[in-house]
1. Compute distance in nm of label points 7 Å out along Cα→Cβ at positions 257 and 425 for each of P, Q and report the one that scores greatest.
2. Which of the displayed structures (P, Q) returns the greatest value of volume of the Cα convex hull per residue in Å³ on calculation?
3. Given that relative contact order in percent (Cα under 8 Å, 6 or more apart), derived from a single structure, equals 19, which label among P, Q identifies that structure?
4. Could you tell me which structure in P, Q was used to calculate helix-only ellipticity at 222 nm (-39500 (n - 2.57) for each DSSP H run of 4 or more, over all residues; to 500) as -10500?
5. For Cα extents along the principal axes in Å, for residues 97-272 alone, the calculated result is 69, 35, 28, so let me know which of P, Q that is.
Structure P
Amino acid sequence: MPTVAEVVAQTLKAYGTEKFFCFMGGDHEFWYALQDAGIELINCRSEAGAVYMADGYARVSGKPGYVYGQRGPGVSNVAGALADGWWAKSPVISLTSSIPMDVRDRFEYQEMDGLPLHVGVTKWNKTVSTPERAGAMVRAAIRQATGAPPGPVHLEIPADMLTAEASEKEIYRDENLGHVNSRRVTPDLEQLRKALEILLGAEKPLIVAGKGVVISEAWDELTRFSEKYSIPVATSLGGKGAISEMNDLAVGVIGRNSRRVGNDTVRASDAILAIGTRLGGLATHRWHLPFGEKRLMHIDPDPQILGHNVRTEVSVVGDAKLALTAALEMGANVKRHAGAHAWAERIKKDILAWRANAEEVYKTRSEDGVHPAAIAAALRKVMGPKDIVGADTGAHGGWVGGLFPVEAGKTMVRANGSLGWIFPGAMGAALAAPDRRVVAWTGDGGMLYHISEYETALRCNIPIVAVVLNNACLASEYHTQKRKKRVVKEILDYRDVNFAAVAQAFGAYGVRVTETAQLEDAMRDALKSGMPALIDVVTSKEAQSPSANFDATRLV
């Protein structure tokens, strides 16, 4: 008879699982079983680092990213790091152990109830209650994590149950399951037709694409639809990659961390088709963008978000790829507004004018360090079109979201709110796409969270490149306090850490940049090194990121 540990490992293998992320602590039978099943163990330097790697891996691969937490503090550390995956709808599976059943409620060492810790950050949260249900519960966890919409789940296994006989008769994989797009939601064609009649009949139509388009891998269908009917496309920050930002109809990111031309296009439009976006606070700049004043159509596989934030004229429950495929065929029979062509040409000119202005921004750099816009410009020159850029939260989302254009596809990963997420998250992305180079953009505040994972990158041969904007300050908060006319240096300013030297001490490639002219060569050398690398850029503290919070003073 196989043990529960063996059934779990073999079931994961049946679903094509290649990697399992962890910060190992006890439960040795589980590690033996995973190794015997041929699953690579990525042992990280903290539970949070492991969660973030699993998360980045899941977002790029579309398959579950598995992470382990040992009973007690290990479980609490895993749960505490799941928020970013929850916000991003990432199929992360937290697979944790718990106190053996025979010593529960007796004040055993590290006793803690792990299920309540996971309540706010998972869509499904269960325990393997009997050995006979081990395989079924793993399949259920995968089904839930990759469902529509996807999201983190938690499955707890009592430690003593790992060695129990499972009496599993057959190890198998559910048909058509194991990827976020395995089971797509078919849209209602009549509702879709109504949405198209409004969109194509509008004088100033606009498409707003969110992360759901990227999750659905619908970028080709969106691009064909946009070009066929000459409809401009804006994206949320999470929706970067829904269309190539080099496309003449791509107005770029809207909302708080955005391009000015993007927000201006939303304001000027008269009908909006929102696809795969929750129209939340970031995408709408805390609902200051006037979506409620437009004729709004909304497509998403999650019916709970349709009409939740903004009154919606037509709601379509459905997968983005299936809906856009049907719309391409259906739209040929829908009458267009006579003024729509002029609107599209106007927006194309606005986009070209914005690009010309954006290219000049860094040349007005502050004297206190390299301008982040110059970093974005140099990085775009050295990175290939299919390489992946990662952005940390805060101002970094603004710099990369606004000034670093990406091609269509999964070409960007970002922290959805967890400072420091991007370094281990980008490592996970690199493991999911070993044929593509990955660069993580962060600051000195974010880098110190998980710089220990350079040891993991070196040990596991993950050639991640981190670009650290080092201004010895939490610059996002600094600019907020400047606006409030009271700056509290004690909670903003740090020592000037030489991050390049720290990376070198780990054995990684490290270089410090103090002048704009050094950027391109430093980046090329780091990427060519083929090893984990860090570029420490002494950056302007005074430069203000592209953000609608600073519309009165923003340059782009």
Structure Q
Amino acid sequence: MCGDSVDPSAALPDEPGQEHSAEAPRVKETLYARFHALLRRDFLVGGIPPRYFITRWIFLRLLAVVHLIAFVSLWVQIDGLIGSRGIAPANLLLNLARTRAGVDRYWRLPTLCWLNDSDWYLHLLCGAGAFFALVLLLGYAPPLCLAALYILYLSLVSVSPDFLSFQWDSLLLEMTFLAIFFAPLQRRPNLSKESVHSRVMLLLLRWLLFRLMFTSGVVKLEDATWRNLTALNYHFETQPLPTVLGWYAHHLPEWMLKVSVAGMFVIELVVPFLVLAPRRIRGASAGVLIGFQLLIMATGNYTFFNLLTIALCLLLLDDRHWRALLPKRFFAWLAPPETIRRLPFWRKLAMGMLAVPIAMITGSQMAQLLPNASGPPGWMWPVMEQVHPYRVANRYGLFAHMTTTRPEIVIEGSDNGADWKAYVFKYKPGPEDRRPARVAPHQPRLDWQMWFAALRPGHPPNWFLNLCFRLLQGEPEVLSLLGSNPFPERPPKMIRATLYTYQFTSIEEQRKTGMWWRSTLQGPYMAPMTLDGDGSE
């Protein structure tokens, strides 16, 4: 699989320490000539491509770390979320699909759980995912590990639409699928022996970064609070799981918050176009995008999403960037190959055949977001519908509409209908004196879904009703997802849910009272529930 070999000194004449031929024609130093030279080094098939051996090495290991986080984070919650005694049991979904979908169920729900849907098997899938993530981190058989990680995570996503339907779950799957073909096709690769990367897959991964960032900016243009630059007046307070730095950011001067929103639009609507710019500009854009993600990480709990985005940003850097960024002592350890081994023709052809449908589908998805868009052609809709269950081409766009208030659901239990005790969650706002916590990159998925449920008062989702039912049963798997159980000896006879509005306290108020939140009662969210269905008090 090595393909042809070429002398790297001939392929990269602009490497440090190498001199250009004295016989080469001198090019007049004009702006056009410089731009043309940069373009040739980065894009033209017959030009001089930069190396990405170190970039690929770092990208794959960061992707392995994210997979390890994702599987372990889900593993510790799996019983309470989708176990047989959990909130939304996977086996019930599979049984429903068997009844209603027939043979089509294998396509609509692509999962290994068709082989077994027991609790121990769900644990096996999580454990296997963590194992392959560690193997990938060590650098063994990257394509095989990535394929296994994709199949395992897709299997869990497919059977948990209530708790694994976040955009970063789809992003992780799409990145992993593309990385299968971007990784070196070797059992034990190392930088001194690897073949060159697939340029088609590199472009698809950069296209994914462009779509992720640009669509996140485009969708915000439809919301008035984003357009008038007041969105950050509410964002830090109303985001799903605030951090203490987010609490302090909320109290910044309003002019500074407006400038930050304007800067966000520049980063999400302008900087993505630099993804395809020449390498010097592209390197600067990577720094801007990574800095943007670090700010988001500091002020919010967005699980492993920011790490995934940073991994994509690293693909904007080539090995010459890393030589400028890393200490010299790393050069010997991260030494690229002395001879570049090109990809064989059959691999290039296969990559091109795979890239065409992905580009068509994702391009159609992007077109739908543009103003006055007519949508994709009619024949494209069935294709998009068939591909959707596999999460290899997804739509993105975070925080399209800013929530300006923070409703919070408080679940309470009672034995007599008069004295009610509240269940406290681990991370979402509850006690007013509890400091906003740092929980990312772990994702407490029940806490996240409680935020979404509170935004739709009057219509408790089915999973929420099942949660209350499990609390009435006193299921230990579900109770383990909560921070405290006010009924340790036996479950309550009744459960109800009440809606409050939460707001950050002022700096002065926090110093005087120690409170980080203040809450205002809004009214009932769900009428009292009992196991026998009689909720009368």
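Any read-out appearing in this document is the output of simple, stated calculations on the displayed coordinates, not a laboratory observation. Quick caveat, the model's predicted, so the values are computed rather than measured. Cβ atoms are built from the backbone, for glycine too; each structure is taken alone.
1. Top value of distance in nm of label points 7 Å out along Cα→Cβ at positions 257 and 425, among P, Q, belongs to structure Q.
2. Evaluating volume of the Cα convex hull per residue in Å³ on every structure, the highest lands on Q.
3. It was calculated from structure Q.
4. Among P, Q, the structure yielding -10500 for helix-only ellipticity at 222 nm (-39500 (n - 2.57) for each DSSP H run of 4 or more, over all residues; to 500) is P.
5. Label of the source structure: P.
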